[in-house]
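Please treat every number below as a calculation from the coordinates, not as lab data. None of these values were measured; they are calculated from a predicted model. Cβ atoms are built from the backbone, for glycine too; each structure is taken alone.
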Structure P
Amino acid sequence: MERTEPLRTSQAVLGALVTALFVKACLLDVVIAQGSSMKPAIQPGAILVIGKLSYGFRLPWSEKYLVRWAEPVIGDVVIFWTPSGVTAVKRCVGITRQREFIARGDNPAVSLDSASYGPVPIDHIIGKALWIK
């Protein structure tokens, strides 16, 4: 019986690890804001909890949503891949008919956003900021 204790512990640790990876890949993520493009709403170093299911479901390695149940609305703070592949945090300020959105930083003087690279496909959205601290 003593040998089953390490096995149970190993199984519990493995189960917790798999669950944590699934949550991070598909449900929620935590990021730390960098830069000042979203000041004053989001300060550099702020912690953001990202809801990856806010607009739909995608597999972690997929570039498109498998199922989409919502689109961002004006005012949402979204996390997305820019056309150059960099992750960005910006506010949605408009939706276009081509399933794209206009991203703007709250601090336009220093923000690299849709004013620079144009509308962003909705499929590039990683998630919505649910909590900012």
Structure Q
Amino acid sequence: MITYQTEGVKLPSIKKRENNAWIKAVAALYGKRVGDVAYIFCDDERILEVNREYLQHDYYTDIITFDYTEDDVISGDLFISLDTVRTNAEQFGQDYERELYRVIIHGILHLCGINDKGPGEREQMEAAENRALSML
């Protein structure tokens, strides 16, 4: 089940039924099924708190993914800072909604096993994001 929650922000206007179908289709590309996925939309201050408390990172980010995946069933909690999504959209000259969907699927791709920290992994993640966005 995919859920959408907020902490200190208004829920973005997402067509949940269509978004859920898209997420499931993307997961299926990687041989995965969707279990319990919780999106928690928040502001920069909340994501900074989460980053400090759980990851010992002292910086803002657009998404933090807590992965509870088992075998081929993806599950996790995905914290998304709408403030950082907006800032990134402006910085990269992207439409806010498109940037939001990029971040939404970025977390799912992490749950599917795609990383973005090692050599060449960022490019693989971007290609996977673009492929997923083309399915939207």
Among the shown structures P, Q, from which was the value 3.4 of distance in nm of label points 7 Å out along Cα→Cβ at positions 39 and 71 calculated?
-> P
Using helix-only ellipticity at 222 nm (-39500 (n - 2.57) for each DSSP H run of 4 or more, over all residues; to 500) as the calculated read-out, with -15500 as its value, let me know the right label among P, Q.
-> Q
Suppose you compute Rg/Rh (Cα atoms, Kirkwood Rh) for every structure in P, Q: which one lands on 1.12?
-> P
